[in-house]
Structure I
Amino acid sequence: MRTVVITGSNRGIGAAVARTLIKQGQRLCLAVRDPESLSGTDLDPDQAPDHLMSCRYDARVPDDAQQVVEMTLKRFGSLDTLIHCAGILRRTPLLFSEQQRAEPDELWNVNVMGPWWLTRAAWPALVDSGQGRIQVLVSMSGKRCKGSFAGYTASKFALMGLCQTMRNEGWDKGIRVTAVCPGWVNTQMSAGVKTMPPEQMTQPEDLASLCAHLLTLPSAAVPFEYAVNASLER
């Protein structure tokens, strides 16, 4: 049994991963911006108090990361897995407008510094476990640039670089890192996409199955990078 912290919301990829891991019997801390939004849903911690908890987490607030770790350790006594699903999409172009001046910093703070702060806070517990696992939803935008989303793509390239450093720093300590890189996923984030119908996108449940399977692999078989294509990439 693993003790897993999942960041995200009560919808989308993070929620799908949580549902899959609950079925596996893992212990979960759901780190979300509004824990009360889980009340009455299938992710309500009251429905499985021995295996499920939630706590407030805003990726833009460094102190929230430390609090998530402390609350998880207090509740379960260990923490060996991080799954970073929290992220934002802004269509910030290279020549952004005056109205978009805050967007590059917002993308950086959520998509890069959020995972960085939480990983930093959880690092001692991951090392102590001897079998730490970190999964980061990076996106194909962390591997190549298509279109004109300069701010989003830059943040995801930086996140991929951060993942590589996590891998290097954690390898000898038993920590394995996987950068999960999907294209379009059928979530609220991609609701405005016109180039691909939702049913042709990668589904959150399928991505969740992949993430769950990665946690069953031994240290010698955990891939660092996992590209998931809903369309042909060139």
Structure II
Amino acid sequence: MKGLFITGTDTGVGKSFVACALLAGFRRAGLKTAAFKPVASGSEQTPLGLRNQDALQLAARITASLPYENVNPYTFRPAIAPHIAAAEVGTAVDLQRIAALYRLATRQADICVVEGAGGWLVPLNETQSMADLVVQLKLPVVLVVGMRLGCLNHAMLTAESILARGVHLVGWVANRVIPEMPCFDQNVETLQRCLPGKLLGIVQHLPGALPEKAGDDLDIAGLMTLLRVGNTQRDIQSEKLN
């Protein structure tokens, strides 16, 4: 089983949308899929307990049969930093517990897409960040770049921090969160020169668009080749034509 971590240049840059698009693409390519959202802030109370919409969207697109608690073990109601939300309810995020649940979530899958919360260095407890979790789980990373003013600096700083921890930045996705962003093409070209890893695709700003549609714009075959998982690129392209 292979795992893949989705991080972003900031909060609200489309990590969940891209993660769902990747899950849809992997499933179309014939892979058994699982998803894992270890920590989520900004959840709603339901008859079944607290539920986070991003985690529910991920869970709806996997082939593995997993209870919600295995997809999203730490769920907090307020949309605030996870370590602060956890402290408000008298708990602490335990990376060892997350690692054990991650292993359970992956037993039924060829690939597990793990989505972070906030950005790369968001604190999870008093001493550890999301980056520490990725290092512990030994996951390669896909970086979602929210294409807007400031994205060049945010993307390059994030990539620098990822590499400094010895983590493999396998690729990145340009998400057009601001449809009228000036010099969009030039910004993408700059990132292609400056970022390590492959440009896996550009997600256009289409209100109401489903992740399944966005998955068509992502290089699923290329990513699978980089991760050494599933069929060959030629097999995947053949499946798309049939």
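Laboratory data are not the source of any read-out in this text; all were calculated from the coordinates shown. The structure displayed is predicted, hence computed values, not measured ones. Cβ atoms are built from the backbone, for glycine too; each structure is taken alone.
If Cα extents along the principal axes in Å, for residues 30-149 alone is calculated from each of I, II, which structure is the one that comes out at 50, 36, 25? Don't skip to the end; give the middle numbers.
Working: I: 50, 36, 25; II: 41, 38, 33.
Working through the options, I get structure I.
Where does the value 1.2 come from, among I, II, when distance in nm of label points 7 Å out along Cα→Cβ at positions 174 and 190 is the thing being computed? Spell out each step's value before the answer.
Numbers: I: 3.6; II: 1.2.
It traces back to II.
Output the label of whichever structure in I, II has the greatest value of relative contact order in percent (Cα under 8 Å, 6 or more apart).
Values: I: 20; II: 25.
Going through I, II one by one, relative contact order in percent (Cα under 8 Å, 6 or more apart) peaks for structure II.
Rank structures I, II by distance in nm of label points 7 Å out along Cα→Cβ at positions 70 and 102 and report only the one at the top, that is, the highest. Display every interim value, and only then the final one.
Working: I: 2.8; II: 1.7.
The structure with the largest value is I.
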